[in-house]
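Colleague: The structures considered in this document are given below.
Quick note: the coordinates plus some simple rules give every number you see, no bench work behind them. Keep in mind it's a predicted model, so treat the numbers as computed, not measured. Cβ atoms are built from the backbone, for glycine too; each structure is taken alone.
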Structure I
Amino acid sequence: MKNPKNILITGGSSGIGEALALHYAQKGVFLALTGRNETRLAAVAEKCRENGAIVDIAVLDVCDMDEMARWIETLDKKQPLDLVIANAGISGGTGGRLKGEPIAEARHIFDVNITGVFNTIEPALKAMQNKGRVGQIAVVSSLAGFRGWPGAPAYSASKGAVRFYGEALRGALKDTNIAVNVICPGFVTSRMTDVNDYDMPMKMEANKAAEIIVKGLAKNKGRICFPLPVHFTSWFLAILPDFLAQNILTRMPAKPALSSDK
């Protein structure tokens, strides 16, 4: 969608979410931002207001279905949403020290990265469909969602799940006025990647990632994947025979075990 006016972004207090908010922030634009850290979220909101945007913020847990539904429904009644970006997510991993990933950590990652997406898009989709509006829903996945990564099992699995869901939903809604787009970034500078203590190929600044995403959404691209070489590598690993892919992936460094919020 070109020039959306009423935009909701989850995970808007840092990283890609913050960069997208700042990119869209201008006079005549309404931004609804949510995150878990009130101080960071308020700081992002203030920057957006300085650029002329009207901003509503809420410190919410995307895993709380009822709270998310109430917030989105209230917002939509005042400012009918035309773009919803389900961006909130967390990461975790084995840290290279454990045999596998702690199940408690995996459950938490699945709750935020999958259920949090559902809790964001369900009330937004319902409002758009009931009122017959033109709308756009963007789901933030990851290039890690093309193949199960031994160093971050739950993260790659959760991002794969929302990628498949978003792609299927796009097809299911193709004859409606609602577009669905799946965003698959590689390494982007954020609190999530700041904890990594290994080389991250073609790591990108968040503002550059936001520019690519905004252009892709304006063109209604089904998949917005970047950077291209890392996208190709992720795709290639996904089509390799499992024994070859496992041999390559198990040699790669693992993510730290501590979860990190966007």
Structure II
Amino acid sequence: MLAGRGIYPFLTVKSAKKCGIQQVCVVGIEGDADPELSTFADHLDWVYAGQLNKAITLFKKRDIEHVIFAGQVKPGRLFKDLKPDFRTVKLLGKLKLKNAESIFSAIANEFLKDNITILPATVFLDDYLAQSGKIGKIKPSKKQYDDIVFGTRIATQISRLDIGQTVIVKNGTVLAVEGFEGTNKAIIRGGQLAGGDAVVVKLAKPDQDMRFDVPCIGLKTIDALIEGKVSVLAVQSEKTLILEKERVINALNKKKISILGISLES
């Protein structure tokens, strides 16, 4: 596993072990991954963001053929803290379009050149994927359902344009669109503009590559919802991970915030 920030890498390691994987080797990104991963992983090595060749070399050293990407990397590292090696510089130089999708796809191709396959990030985490319908105890009102439908239409468009995957709406009005600041800050910003009772819709991108950048919500998301006085969170079913699922749902129920899984298949 190539590990970034948060609880996600821990859940992946633990779930892989439960599924019978006998040895889990982790390469952590310096400044993002938690050193405590060494408690659960069989091996923990380190690279700086941008050291693609070193990461691949470390996996090859341990005869790894399958890798999962789990956890966030601070967005700012793409601009001021990136320490690219020659292989990364060469890769970036060939890309006409430098967004998350194109960069991650190119990285996956580099791994494949060394006979390492990137697996879907959810491969061991089916139990954490949002299901369709009401997930918590609180049911949205008819008015809130209307905003969910409206927000879903808007979120589908902005994710297609690769702007963001989250929108905050109220009474048929877009209050905030996720940008480079990330989901949680967008939620707080939109919630404050709403003055309470906002609806948050978070979707996957069309044709989402489930190997990378899978939509996730966790306890920090709940903190943002509470701070923004949000009433409803709608997420795409089967495409969104609910990290620490039981704790997240319990926290939402306690604060009387609705959570709904929406399907875009129909």
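Colleague: Given structures I, II, which gives the highest value for distance in nm of label points 7 Å out along Cα→Cβ at positions 73 and 89?
Modeller: Max of distance in nm of label points 7 Å out along Cα→Cβ at positions 73 and 89: I.
Colleague: Next up: Out of I, II, choose the structure whose coordinates give helix-only ellipticity at 222 nm (-39500 (n - 2.57) for each DSSP H run of 4 or more, over all residues; to 500) equal to -11000 when calculated.
Modeller: Label of the source structure: II.
Colleague: Also, I was wondering about something else. Once distance in nm of label points 7 Å out along Cα→Cβ at positions 41 and 137 is calculated for every structure in I, II, which label goes with the largest value?
Modeller: With respect to distance in nm of label points 7 Å out along Cα→Cβ at positions 41 and 137, the highest-scoring structure among I, II is II.
Colleague: A value of 14.1 was derived for mean projected area of the Cα convex hull in nm²; which structure in I, II was it taken from?
Modeller: The read-out comes from structure II.
Colleague: Here's another thing I want to ask about it. Computing P(r) over Cα pairs in 5 Å bins from 0, in percent, for residues 105-168 alone gives 4, 13, 12, 14, 17, 17, 9, 7, 5, 3, 0 for which of I, II?
Modeller: So the calculation was done on II.
Colleague: On to the next question. 0.7 is what came out when distance in nm of label points 7 Å out along Cα→Cβ at positions 121 and 145 was calculated for one structure; which of I, II is it?
Modeller: I
Colleague: Out of I, II, which structure matches 23 when relative contact order in percent (Cα under 8 Å, 6 or more apart) is calculated?
Modeller: The read-out was computed on structure I.
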